[in-house]
Structure P
C-alpha cells in the first residue's frame, strides 16, 4: 500500500521497569529482549511494508536524541517532540494532523514503541488488511486473541463480520471497548469467544482521523489544527489540550457510532510493560530462570527457579524462586515476580524525595 504510514508512540516513561528504565532513558531506548532496543525493533519490523520516510514518531524532548541516533534512516523532521506528556489522545492526534497536512489520503498505523511481536509476517499481513478497510472509513484496531482471562488488559467486543483478508483474517464490527475488567468478568469474556484484548494498535485514514477529532473532541481539534499550522506555538498551546487516552477520546465514542472495526490476530503479542511480562517473553534455562547479562555464566544461582536476573555484576542466590533481581550502577531491585507491576510505587516514593534516580 503506497500511502501507508506509521505513527509510533514513544513517549512513555516505563516506570514499572525501574531501575533500568529512567526518565531520560526509558524502556523503548533499552535492549531488553535482544541486542536491539525496543524502539529499533519496532521501526525495523516495518521495513517490508513502510519505508522510513513514512514513519513518524511522537516522543518527549528528553528522549529524542537517543531514538533518532538509534534509527538514522527515519528523517529527523519526522520526530514530533512533545513539551510534556498529555496522554495518547493528544499525542496521536498531533501525529495524525501532521501527516494529514502532508497527505490527507494517508492511512496511518498508530503503534507503540515497546510491543513484543515475534510473528512479524502475520503482523504485517494484518496491517495491510487493516489499511484496506481504513480506506472505507473505518477506524481499525488489531485485537489480540486472548490466551487467558487476564484482567491486565482492556477488551474489545466483536460484532458482525464485515469481510475478510485471505484465509486467516476476518474483519468485525467493534461493538464496544471495556476497561480492564475484574477476574470474573474477564473469565466470562473469554468463555463467550467474542472478545479480543485491546493492544492499542489503531489504523485509520488521516482525513477520517481529523474528522473523528473534529466530531468527538472539538476543542482538541481546534488546538491541534492551530499547532500544526503554527508549530512555533506548541509550547504555549500544549498545556491547553485536554489530556486523555485515545481510547477514551476517540475509539469508544466512535465504536458506539459503528465506525470502528476489529481484526482478531494471533501475532505472539506482549506488552513489555513490567518485569514479569519481560520474563514471560525471554528464553529460560532448565530451572526456569531468564538471565540478561554480559556474562550470564558468572552468576551463582543455587536452588533458584523461575526468576529473572538482569545484572552485569555477580548475583548469587540460594533457595529462592519467582524473584525479579535487577542490578544497575546505582540501584538494586528485588521483587516477587507476581508483584512486579507495583514497581511504579517505588518510583513514586523516589519522586517525593526529589531523588535523581528516576
Structure Q
C-alpha cells in the first residue's frame, strides 16, 4: 500500500505566496495530484517553477489552458448579452474571484457562471435569455430532489458553451440571514474586463461566500477552490473589515463553521494574525477529532471520498450549527415527499423553458 501524500509544503507555498523549486520525488507526486484536482492550467499558474510539461504532459497542459480560455470567452459573452438586455447582476464566485484574486484569471475559471439577480428582474431575465436560446437543464438525480433556496438548475446556452447559475440570494440558508441579496448589491463594486463593466462583491462578502460554500461542501475536496480563493484573498494586502465579517457570520449562524474554516487555513500555512484569533480558534472536544481528520485529508490531497455517515458527522460537528444541521435534514426529508424541481417560478408557463419531457429535473 502506497504511503499517503504529504502536501504540507505545497499548502504553505500557496498560503504565503512562496516560490517552489523543481525538486524530485516525492514532490512530483504531490504536484501531479494537485494539478488533477484543480486543473493543470491553474496549478501551473499558481505554482511557477516546476516542470509542468514533464509532470503532466505538454499536451494535457495545453488542452487545459485552451479549455480555460474557451470557458472564459463564453462566460464573458454571456455577461455581455445580459448587459445588452439592460439587466444588472452581481457576478459571484468563480468568474469574479478569478479577476479579483488571480494573476491569470482564465486559469481559475471553471464550471458555472454564478449571477446574483434582483428578485424583481428574475422573470424578465429568464424570458430574455430564453428568447436567446437558453434552457434549464436537469441536474444529476438526487434522492431528495433539488433543495437549494438560493439558486436554480443550470440555465444553459443554446450551444451548451455556458451554464448560468442564477441566484436570488448570495448563498443558501443560513448565510442570507446575515448577508442577503440587498446587502451584497449595496456593497458591490464595478470592475471592467476587456471593456465590459461588471459588478463584483466587496472583499468581505467574497470571503463570506468562500467560507459558506466551503462548509456547505463539508470541507471536502469540492471545497478546494473555495479555500484557494480565500487564501489568495487573505495572503494579499487587504484592509478587511473583520467586525463586519464577524457580524455577517454571527447573523448568518456561521460563527462556529467559520472558525473551523479559518483554523484549517492557518493549519495549512496561512500566517497567524491575518485572521483575528477569535475567528480562527480551533474546534474543541469531539469536533477537534473531526477537525484533525479534515486536516489529514487536506494534507494528503483527499486520498478517498468520505461516506455518507462521515459527511453527516462532519456536518454536525464542524460545518453547521446544531439547528442548521437539523434544518438541512428536514429539507432532505421534505424532498423525499415532494422533490424540488430546481426551476424558478419565473420559468413556469414560459414556452420551451422547462426541461424537455422525460429529462430529469432532480
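Every number in this text was worked out from the coordinates using simple rules, so none of it is lab data. Because the structure is a prediction, the values reported are computed rather than measured. Cβ atoms are built from the backbone, for glycine too; each structure is taken alone.
A few points about this structure:
- Structure from which -8500 was derived, helix-only ellipticity at 222 nm (-39500 (n - 2.57) for each DSSP H run of 4 or more, over all residues; to 500), options P, Q: P
- Ranked by mean count of other Cβ atoms within 10 Å over residues 192-199, structures P, Q are led by P, which has the greatest value.
- Structures P, Q, by distance in nm of label points 7 Å out along Cα→Cβ at positions 80 and 96: label with the highest value: Q
- Test item: distance in nm of label points 7 Å out along Cα→Cβ at positions 128 and 152 calculated as 1.4, pick one of P, Q: Q
- Taking distance in nm of label points 7 Å out along Cα→Cβ at positions 32 and 224 as the criterion, the top-ranked structure out of P, Q is P, with the highest value.
- Read-out distance in nm of label points 7 Å out along Cα→Cβ at positions 304 and 320, computed value 0.7, structure in P, Q: P
- For distance in nm of label points 7 Å out along Cα→Cβ at positions 256 and 272 computed as 2.5, the structure of P, Q it came from: Q
- Origin of the derived value 1.1 (distance in nm of label points 7 Å out along Cα→Cβ at positions 112 and 280; candidates P, Q): P
- semi-axes √(5λ) of the Cα gyration tensor in Å, for residues 8-135 alone from the coordinates reads 37, 15, 10; which among P, Q: Q
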